[in-house]
Structure P
Amino acid sequence: MLELDALTIVLLVLAGLAAGWVDAVVGGGGLIQLPALLLVPGISPVQALATNKVGSIMGTSISALTYYRRVGPDLTTAGPMAVAALAGAVAGAALAAQIPSELFRPIILVILVGVAAYTILRPRVGHTTDLRWEGNRHRGTAALIGLVIGAYDGLLGPGTGTFLVISLVSILGYAFLPASALAKIVNFATNLGALIFFVPHGAVIWGLGLAMGMANLVGGYVGARMAVAKGSAFVRVVFVVVVGALICKLGYDALNDLV
């Protein structure tokens, strides 16, 4: 059992609140929530990852519902993408305790730098929806994206929503706002998939996860409403900021691994 003082609990709840807001707007809330959990004395990386999923799934559930009511995302895209993402997340979670995360950081860092450059150098990308394909090719591509990013979410997690958004924008041709709406539905499935593995293995610290989850839920509701009200231009700005933060965090971690 973890012994946490009141200040630590308050800081973790505030991290959950901020993570919920960021996740709802553009994804990447794990950048805040997971490192905060890893700082807790006595918590293992797998426990932190599992507990993070409890908080995240509560936030993504309310933000997905808010987006569904106000944006009306295409469920024919979200459905196969979410199912594939759930399967990928279960597989990724099963590998989480076996594969060192430092093997993935350099690859993810290079991808994120490319994503940031692509978004900044093409300012009109993501302002309007212009789908690349229709029918089975569209749904098949969406499912493949869900499978790959779902596996990453189960394995590591931070930045999953961000990767979903940029994939929906750059590969499928969605605007940032509907991409964020779809990403929340898929992200809910990836969180669920990871928990399907973690819960039976007793990796979740439930009290802490539920407390952070309530804060994540509030942040997710506020963030989703702000994104809907302000539109794709606002989401794009937040996206660039979050990607920049992810690059800094992963770059710092990669340098520490080399020292």
Structure Q
Amino acid sequence: MDLLTLVLLILAGFAAGWVDAVVGGGGLIQLPALLLVPGIAPLQALATNKVASIMGTSVAAVTYARRLKPDPRTAVPLAVTALIGAILGALLATLIPEDAFTPIILVVLVGVGAFTVLKPQLGVHTVQRWHDARHTIAAAAIGLVIGLYDGALGPGTGSFFVILLVSVLGYAFMPASALGKIANLCTNLGALIFFIPAGHVIWPLGLAIGAANLVGGYVGARMAVSKGSRFVRIVFIVVVGALIVKLSWDMITGA
């Protein structure tokens, strides 16, 4: 690998860490960048991306936890089921054809984007829908479903966590992003529990990009906390729009 390629990968890692920390979706930047590395297999790129991502999500999750103190009634069931779902999803990754899911994901993203744009007050303030066992069950269900998705496919995982925590449980975008980071940390860990023993990780590359992702995650988390839910909402809409364009292009070109 030449020096220019390595520098571009490190820059992509920083940008991905920043986006992931604010609202999720950094894989949209980092994974395609890894696929440009000469000779890298798609499964190696996916596994190496998880190593880099977990470094950024770790520091972002810690930063959010220290500053916002996410509600453990949501964080614990969400994180536990996300971990379980990601392990199961990684096991299923080789069995599920991605072509079967891309059109469905695209339709969901268009709906999510339109829903967010047409409801400008959505996620501005936290107004929790339930305060009993239904809250715990809903949080666990969100963790399991998105964990399965992240383990098997992955694009937009953080964004899906955020929008479900906002629309289903009633969180504002800021605490939803904090909770989503904790859950996304667990989904990355769950996928790596499968990928590391299988030998798919390219460690020098993953650690180098991961260091940049970590710095980006720290900067993004601090910026999100300082600017609040409206800033996170704007970034969310931009990232969802970018995901829609990316998936649409993949379908058109057959990528």
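Each reported figure results from applying straightforward, stated rules to the coordinates on display, with no laboratory input. Quantities reported herein were computed from a predicted structural model and do not represent experimental measurements. Cβ atoms are built from the backbone, for glycine too; each structure is taken alone.
Looking at FRET efficiency 1/(1 + (r/R0)^6) of positions 206 and 246 (r between Cβ atoms, R0 = 25 Å, to 0.05) over structures P, Q, structure Q comes out largest.
When mean count of other Cβ atoms within 10 Å over residues 6-13 is computed for each of P, Q, the one that comes out at 18.2 is Q. Thinking of P, Q, which structure, once distance in nm of label points 7 Å out along Cα→Cβ at positions 46 and 70 is computed, gives back 3.9? Source structure: P.
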